[in-house]
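Engineer: What follows is a set of structures to go through.
Bear in mind these aren't lab numbers, they're just calculated from the coordinates by the rules spelled out. Please read all numbers here as calculations on a predicted model, not as lab measurements. Cβ atoms are built from the backbone, for glycine too; each structure is taken alone.
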Structure I
Amino acid sequence: MPDIATICRARWVIGADGRVIDDGAVVAADGRIVRVGAWSKIRPHVGPSDTVEEFPAAALLPGLVNAHAHLGLSDMAGKFRPTANFAAWIGRLAVRRYPRTRTAVRRAVARGAAESLAAGTVAGADVTTQPQCDEALGAGAPRWRVFGELLRFGEAGLRHVDETVAALEALRQTTGAAVGLAPHAPYTVGVEVFVRARREADARGWPVSTHLHETQDEIAFIERGEGSLHEWLSRLKFLPPDLKPAGVRPIAMLAEAGFFNGPVLVAHGNYLTDEEIDILAESGSSVVYCPRSHAFFKHANHPWRRLLAAGVNVCLGTDSLASSPSLSILDEARFLASREPDADPKTLLAMATSRGARALGMDDRVGDLREGLAAEFCVVGPLPDTDAPLAAVMAGDPDVTLFET
């Protein structure tokens with residue numbers, strides 16, 4: 001034990017793998033976890049200068065990880081009704097989103113970051129078209145990786161890559177924020193932009209993310225050049241006049257172009273064939289499932305179990321407050337548990353913690369309760385006295401508090 005430590009004792013301590021320690025404790029010093037174990041083994045080593053925090057009816061869980069969020073849309077809460085018409089929703093969102101000032105976007109980011117922190121988030125991915133509005137997401141907790149979102153086709157799209165790289169470099173230099181590149185989606189970004197983004201990110205050691213196979217409309221757009229997304233963007237004259245259908249689905253198109261030569265953080269992945277899942281598995285990619293946003297758009301069942309069975313890392317995200325009621329990852333896990341009661345609570349906890357940390361390249365800092373990781377974890381309770389505390393966490397609605405030392 002260090003000379004001065006903070007010891008958090010709780011009725012249960014639950015690691016990211018679902019292992020439960022009854023009457024357990026987490027020992028922290030200098031912002032790091034130095035020991036996790038049963039209170040009976042830790043108690044004899046508690047010194048006179050140590051601080052002991054008691055949570056007799058609560059569980060300690062790893063800090064939560066939000067692997068896909070749009071914090072800049074945190075002022076959109078309650079403004080949209082659930083819909084199956086994704087293209088119409090995007091149109092309505094654009095009307096509200098783009099006239100805002102940078103000051104308004106900064107306020108939205110700050111609001112989203114504060115709400116995330118209050119919900120127990122210690123790390124996350126923020127996807128933004130305005131990286132300069134994410135200054136508040138630098139070093140500290142929660143640890144955000146800021147993905148600069150890319151839009152446009154052709155030469156304009158390639159210029160946008162260069163501009164976004166410059167903005168991210170400036171953000172990284174001034175705030176210490178982790179960064180990455182995010183071509184938005186195949187219906188708003190040309191293949192040439194995906195390839196350039198992959199090359200620029202790889203050269204800098206940055207990750208890449210994108211929205212893929214979110215809707216059947218997206219797949220129809222790429223494969224056949226039809227559907228409501230294609231019609232809407234054509235009316236706006238957003239699409240290049242020489243754009244042709246690829247004749248294959250988006251993941252196959254991008255794999256052929258080399259975009260999946262390394263891992264990709266894939267948001268949504270709602271509609272996937274076995275062959276597409278194989279591409280994701282072979283590339284070491286992660287898929288972020290956003291259960292409540294998924295339900296908002298009335299999608300068919302998500303293939304998260306098939307993905308896990310194939311060895312794909314699946315984690316959880318909230319998407320934005322334009323399609324989800326909160327920025328709580330634990331609420332996402334609870335919602336999924338309510339929709340699929342046979343889901344293993346251990347799997348859901350890993351998707352909300354360690355799997356998200358792995359997807360963001362932060363599993364050496366957060367995502368579990370083990371020696372050497374940051375001493376930032378969730379206190380969840382009060383819980384009833386039970387032999388299945390993790391199931392109680394997923395089934396109930398106890399308070400969540402982020403504890404930091």
Structure II
Amino acid sequence: MKCSAIVLTFLVGLGAARAGESTQPAPAPAEESRIKFSGLLQAGFTLDTAHGPSRQLYGRLFDDRRAEPLLNQFTLTVERALQSGKGRFDWGFKLQLTAGTDARFVNPVGTFEKTARGNYSLAVVEAYLTAHFPLLTAGGVDLKAGQFATLLGSEYILPTANFFYSHNYIFNFGVPFQHLGAFATWHATPQLDVLAGVTRGVNVSLTDNNGAAAFTGGLQLTLLEGKFVAGYYTHFGPENPRDRRHLRQFHSLTATLKPNDRLALVTDALYVRDDVAGGVSAYGLSQSVLYTLSKSVSLGLRAEVFRDANGFFVGQFAKADNYADFLRGDFRAADPKTLFAGRSTYFAVTLGANVKPSLGPFSERVTFRPEIRYDRSTAPAFRDLARKDQLTVGADVIVTF
């Protein structure tokens with residue numbers, strides 16, 4: 001009996017070997033590293049019909065130089081993206097650095113705001129840690145701590161997240177760019193996220209301009225299997241230099257609707273008020289319609305209105321450091337061509353395209369974004385406060401790697 005069992009075992013093993021099947025357990029596949037490196041290079045150029053002697057474009061930040069080639073961004077990113085849908089603890093991080101002309105405006109107080117050489121500078125765009133905790137509900141809670149981009153608005157610092165080369169007034173002058181702090185996102189249901197946290201304030205980092213904390217948070221709704229995403233986000237606290245008494249409050253509404261694979265509608269609304277000087281406020285609305293013609297060509301139309309009710313928010317910054325100087329409350333170094341038009345309402349219409357040239361395997365890594373834009377204001381603002389309107393033609397190229 002024992003001999004029969006041995007023979008049977010040998011024959012089964014021989015049959016498996018002949019079928020190409022190993023009798024040993026297969027080794028577990030090696031897990032792919034979740035740490036990813038990426039980068040992009042962005043360069044742009046803008047012409048206008050209302051140019052003044054300062055060569056500046058009023059009401060613009062990141063594309064604010066007339067007839068001057070700009071290396072907007074050379075950005076490097078390393079990150080470990082958070083996986084929050086696994087039902088277990090997870091962690092991640094992100095470090096994003098940029099150099100170029102955009103860095104003048106995304107350099108929070110306390111980092112590299114004094115590194116400008118001409119119009120070029122360095123900046124830490126984001127540097128944070130993340131963690132997911134399987135708590136409260138099936139979606140759990142995510143925590144983010146460090147320096148991160150603001151929750152407010154529909155446009156972003158990274159150009160690959162925007163359709164147009166130029167930014168709307170809400171992004172340029174209405175919302176913050178970054179915060180240093182921490183916030184939690186509770187995935188209350190598959191459709192509803194609740195966010196709440198604390199920051200050091202608007203566009204400040206290791207050094208605060210008044211030493212006071214601020215609140216940030218909001219609600220985000222996702223419906224129609226992700227085809228409709230809407231959010232209300234807020235940020236409020238003392239923001240003026242050496243002033244902890246007067247509060248600045250932001251209220252942002254954003255919505256993106258994708259009725260089909262080709263069409264997207266993006267709505268961006270904002271109200272901001274600061275209690276300083278008896279109260280100053282601004283509010284705006286921006287509506288974009290984006291349509292994909294083919295794999296290589298998309299078209300976009302953006303219409304917007306922005307009311308600077310007290311002339312506190314919209315301007316032009318002549319010297320590379322002037323924007324950071326104003327955040328710190330240092331007005332002594334302001335260039336005479338750093339100008340503010342005062343109380344005004346701004347209207348703008350932008351027609352643009354995203355084109356991916358036929359470059360073989362590199363087609364998906366290169367995007368050409370031409371646009372034509374018309375701005376009008378109720379007070380003289382353009383051409384160094386001499387005209388009420390401005391027509392610009394601009395374009396940039398983005399290369400990702």
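Engineer: If we compute FRET efficiency 1/(1 + (r/R0)^6) of positions 297 and 321 (r between Cβ atoms, R0 = 25 Å, to 0.05) for structures I, II, which one ends up with the highest value?
Structural biologist: Looking at the calculated values, the largest one is I.
Engineer: Same structure, new question: Once mean count of other Cβ atoms within 10 Å over residues 185-192 is calculated for every structure in I, II, which label goes with the largest value?
Structural biologist: Working: I: 22.0; II: 15.9.
Result for mean count of other Cβ atoms within 10 Å over residues 185-192 over I, II: largest is I.
Engineer: With relative contact order in percent (Cα under 8 Å, 6 or more apart) coming out at 23, pick the structure among I, II it was computed from.
Structural biologist: I
Engineer: One of I, II was used to calculate P(r) over Cα pairs in 20 Å bins from 0, in percent, giving 28, 56, 15, 1; which? Before the final figure, lay out each step's value.
Structural biologist: On the way: I: 28, 56, 15, 1; II: 24, 54, 13, 6, 3, 0.
Going label by label, the one that fits is I.
Engineer: Any idea which of I, II comes out highest on mean count of other Cβ atoms within 10 Å over residues 193-200?
Structural biologist: Structure I comes out on top.
Engineer: Quick check: -10500 is what I get for helix-only ellipticity at 222 nm (-39500 (n - 2.57) for each DSSP H run of 4 or more, over all residues; to 500), calculated from one of I, II. Which structure matches?
Structural biologist: Only one of I, II returns -10500 for helix-only ellipticity at 222 nm (-39500 (n - 2.57) for each DSSP H run of 4 or more, over all residues; to 500), namely I.
Engineer: Computing distance in nm of label points 7 Å out along Cα→Cβ at positions 49 and 169 gives 2.0 for which of I, II?
Structural biologist: Label of the originating structure: II.
Engineer: Give the label, chosen from I, II, of the structure having the highest value of distance in nm of label points 7 Å out along Cα→Cβ at positions 65 and 345. Before the final figure, lay out each step's value.
Structural biologist: On the way: I: 2.2; II: 3.5.
Ranking I, II on distance in nm of label points 7 Å out along Cα→Cβ at positions 65 and 345, first place is II.
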